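In what follows, structures are represented as C-alpha cells.
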Structure I
Amino acid sequence: MRTRYRKILVSAALTALALTAIFASAANAAEPNPVYKDFAGCPSKAENARISFCEKFEFTGGHISFGRRDIPVTNPIVVSGGVETKTGNFDFNENGGMIPVAQPVPGGVIGMTGLNWLDALSSKALKLNAVVELAGQPGSLFASAWSLPVKIHLESPVLGKGCYLGSDAAPIELNLTTGTTAPPLPNVPISGHLGSPSAPEAERPEVEVSTGGLFVDNAYAVPAATGCQLEVGSFVLPIDSLVNAGYHLPAAAGTNETMLEFSDSFVSPKVVYSAS
C-alpha cells in the first residue's frame, strides 16, 4: 500500500511540475508592441536574454535556380528573428524564421513533368508554386557568408502534399554573401553588395533600415526531388523521376545560382517589447 501511495504522490508531483512549466512559459511569452508587430519573430528577453537586436530581412527580388529551373522572387520573402550579441547567431521564436510565401514557377506542372496530356485539365489546376522553407538553424550573421539551410516545397492542386527539393535531413545549403563567390566550375564568381547606409525609418525612427542589398550564392548543390506525385481524382502517379529528369536533378554544386535583393531592418528588443 505504501508503495502504491508513493507512486501516486510522485505522479501528482510530476503533473504539478509540468503544469507549472507550461503556465510559466505562457507567462514569460511577451507580446510585442502592436507598432512593432512585424518584429514579433524576435525572441523577447524571457525567451533569449542574449539577443542584442531584432532583425528582419526582406528578399524583394532576384531568383533561385536549380538544374534547369529558375524561380523568380516575385512575392517578398521575410526572414525575422534576433541576433545574439557575442556569436551573431540568428535566433527566432515561433512567430519568426522564414515566413512561407508562394512563388509562381514558370512552366507550371506541364513544364515540370513534360506530360503534355495534362493540358486537358484547367489552367488553375496546372499552376505550380514554390515555397522556400527553412530546413535548419541559420548560421551567424558575423560570418563572411550567412548559412541558410532551406528546402523548396513544390505546390499545385494536382500534386501531393509532400513534393520537395531538399529536406530537414538533407537541406539545400545556401551560403549568402554580399561579397564574391568562389564556385566550382562551370559556374564563375559572382558578386553581391551591401545595401544603403542604415537610416531611421520615417514612421518609426527607432527602426534602422538599409535597402538595395544583394545576397548571392552559386556554389551550392540541389538534391533530387522526393515525395512528388500526380493526384487527379482517384488517379495517383509517382513523378519524382519525371521532376528530376525535367529539372536535371540532382544538380551538383557549380550548376545553380541564387541572387536575392534585400532590405534589412533592425531595432532594439527593448523597443519591440515595451508597453504599448
Structure II
Amino acid sequence: MKIIRSVSEMIQVRQQLSGKVGIVPTMGALHEGHISLVQQCRSHSDHVVVSIYVNPLQFGPKEDFDKYPRNLSQDTELLSDEGVDIVFAPEELGEQNSETKVIPGELSTLWCGKNRPQHFEGVLSVITKLFNIISPTDAWFGQKDFQQFRIIEKWVEDFYVPVNLHRAMIVREKMGLAISSRNAYLNLDQKYNAKNIYKSLTAAKSAFMQGETSTKVVLELSKDYLKKMKIEYHAIIDPVTLKPCDKVFIGSVLVLAVKLGQVRLIDNMIFDM
C-alpha cells in the first residue's frame, strides 16, 4: 500500500493507473462504516484510493475541527489489512489560498445547511479538488450523510463530472446507533439514550409498512422516542428535492439531527417495503 502526502505525487501516480479507480473520501478516524465502503469499492475497482483529510472548510467556527480525532498510523494499518492500494493523506489542499469557491444551490440551504451555512460549500470545494487530483471512475459514500450525497450527486449532474457515485447502506452498532466518529464523544448515559434514535426511525417505517402515509402521524410516532434529546430537525423529505412531503411514499426519507449534550448526531431511514 502506498501512502501519498503530496498533491503532485498523487497526480503523477494516478497517471500510471489504468482500469477502474475507486475512491472512498474520508476524514480519517476510520470505523466499520468506512471499512464497509472500502470493501464495496474493492469489489468493483481495479485500484482503491482512500483519501484522509480533515477538511477545515466544512467546520463552523464553534465546531470540533481542532479536537476531531486524528490517527493516521491506526487508519493506515486498518486500510492495509483491507487491501487498499493508495492512501492519499495530504498535509493541506490549499483551501486557505483558494479564491474560487464551489457554491451549492438550494439543496444546501435545507436541514444541516440551516445551522451550518458554509458546511456544504466546504464539502463541495474539497470534493472538487479530490476528484480533479485523483480522477476516480467511481466514488463511495455512506447513506448516513443523505443530504451530502444528494448535493454531491447534483454537482456531478450539473457539471458532467465523469464519475459513478455509489451510496452504501448505513452500518449500525448492535443497538442500532449509526456508526460515526463522533460516537466516541458520547458518555455512557448518552450512548444508552442514543439507541432511541434508531427506535424512532424503525417506528416510523413500521407505521408506513402498516399502511400509514400521513407525514404528521408518522413523525409524531417517531418523535416519541426523541424526548430526551434536543431536536435540530426531524422531517420526511423527497429524496430528490429534499423538501418536506405531505405524504409518506416509497423512496421518501425520514431525516433527523439531534443533540445529546454537545454531541450532534444525524441519521435517516428510507421508506421502502
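When mean projected area of the Cα convex hull in nm² is calculated, the result is 21.0; to which of the structures I, II does this value belong?
I
Once mean count of other Cβ atoms within 10 Å over residues 38-45 is calculated for every structure in I, II, which label goes with the largest value?
Greatest value across I, II: structure I.
Please compute relative contact order in percent (Cα under 8 Å, 6 or more apart) for structures I, II and give me the label with the greatest value.
With respect to relative contact order in percent (Cα under 8 Å, 6 or more apart), the highest-scoring structure among I, II is I.
To which of I, II does the computed value 16.9 (mean count of other Cβ atoms within 10 Å over residues 142-149) belong?
I
Assuming 9.6 is mean count of other Cβ atoms within 10 Å over residues 94-101 as calculated from a single structure, say which of I, II it is.
Considering all the candidates, the number was obtained from II.
Assign the value 0.05, calculated as FRET efficiency 1/(1 + (r/R0)^6) of positions 182 and 230 (r between Cβ atoms, R0 = 25 Å, to 0.05), to the correct structure from I, II.
Comparing all candidates, it corresponds to I.
FRET efficiency 1/(1 + (r/R0)^6) of positions 86 and 190 (r between Cβ atoms, R0 = 35 Å, to 0.05) computed as 0.65: which structure among I, II?
I
For helix-only ellipticity at 222 nm (-39500 (n - 2.57) for each DSSP H run of 4 or more, over all residues; to 500), the calculated result is -11000, so let me know which of I, II that is.
Label of the originating structure: II.
If you rank structures I, II by distance in nm of label points 7 Å out along Cα→Cβ at positions 126 and 206, which sits at the top with the largest value?
Comparing I, II, the top value of distance in nm of label points 7 Å out along Cα→Cβ at positions 126 and 206 belongs to I.
Only the coordinates and a few stated rules stand behind these numbers; no lab work does. This one's a predicted model, so the numbers in the text were calculated from it and none came from an experiment. Cβ atoms are built from the backbone, for glycine too; each structure is taken alone.
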